[in-house]
Structure I
Amino acid sequence: MPELTRKRPEFRNINAFTDLTTYRLPAAGWVSILHRVSGLLMFLLLPLIVWLFDTSVSSEISFERFTSAFAGGGWVPGWFLKLVVLGLIWAYLHHFIAGVRHLWMDVSHDAVSKQFGKTSAVVTLVLSIGLTVVLGAKLFGLY
């Protein structure tokens, strides 16, 4: 007697309005999307990064202006600048760790499996978020 199996649902096109709320993306998919988002975030905020670096190393007076910007002494509230810098910290960490993951998969393509992809994606997410929390605590003066 043949065993009856349920036919798996087949998704060919995802409707952004009806399917995205119920679509379950695997961890590797999240890492891939966030890798692109973090790269775009770093690219778009490059003028801020250049300004922060230039202001912090030009002179003692500019360094005072740099530190006062984080205290709220500039045209942007200090907490908002800290949140933007925290986003940049996450973007850099995630982009770097995900980039190393992709390079490792390119170099050792014989050892790459579905389980490795899932495990390395979870490690990437945990490391990038964990390191961001640690550095964010330092940024906000918790230690």
Structure II
Amino acid sequence: MQKARRAARELALNIIYQVDVAGIPLKEAIETAREHVEAEAEVFDHAELLAKGTLKHIREIDQNIRRLSVDWPPDRQPAVDRNIIRMAMFEMTHVETTPPVVVVNEAIELAKKFSTEDSGKFINGVLAAYLREQESKK
């Protein structure tokens, strides 16, 4: 299950990145992934949930990012980092099956794999601040 979720996050990141950077329509990015990536249905289903949900809530998510990453609004962040943060914020607030601390750790792992070590630190800082904010609302 854990490997499937990690694979789903990687696939969702790829889909979100294509929509964000290349302007590919979401439906087309998902169809392309299904045609060219070999994975179990569970991976595709979770990736689609993450990608669609992230993009559906992108305005709200980007407002949170702007507030929490002073001097580094989403449009100034590297595209991979920006989309990792977006997806993690969506997952923390809308996917109840994954504990938020796991989401943060997975986001850092995605950054290590697809971006830089410094990106992991930045992403951790933004997501930790978001997590503290969410906990204080409870």
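We did not get these values from a lab; they are worked out from the coordinates using the rules stated. On a predicted model such as this, the values are computed, not experimentally measured, just so you know. Cβ atoms are built from the backbone, for glycine too; each structure is taken alone.
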P(r) over Cα pairs in 5 Å bins from 0, in percent, for residues 22-101 alone derived as 3, 14, 22, 23, 19, 12, 6, 2, 0 - corresponding label from I, II: II
If relative contact order in percent (Cα under 8 Å, 6 or more apart) computes to 27, which of I, II did it come from? I
Output -25000 (helix-only ellipticity at 222 nm (-39500 (n - 2.57) for each DSSP H run of 4 or more, over all residues; to 500), calculated) maps, among I, II, to structure II
Hey, Kirkwood radius over Cα pairs in Å derived from one of I, II reads 14.9; which structure? II
log10 I(q)/I(0) by the Debye sum over Cα atoms at q = 0.13 Å⁻¹, for residues 6-53 alone, calculated, reads -0.22; among I, II the input was structure II
Value 1.1, calculated as distance in nm of label points 7 Å out along Cα→Cβ at positions 110 and 126 from one of I, II, is from structure II
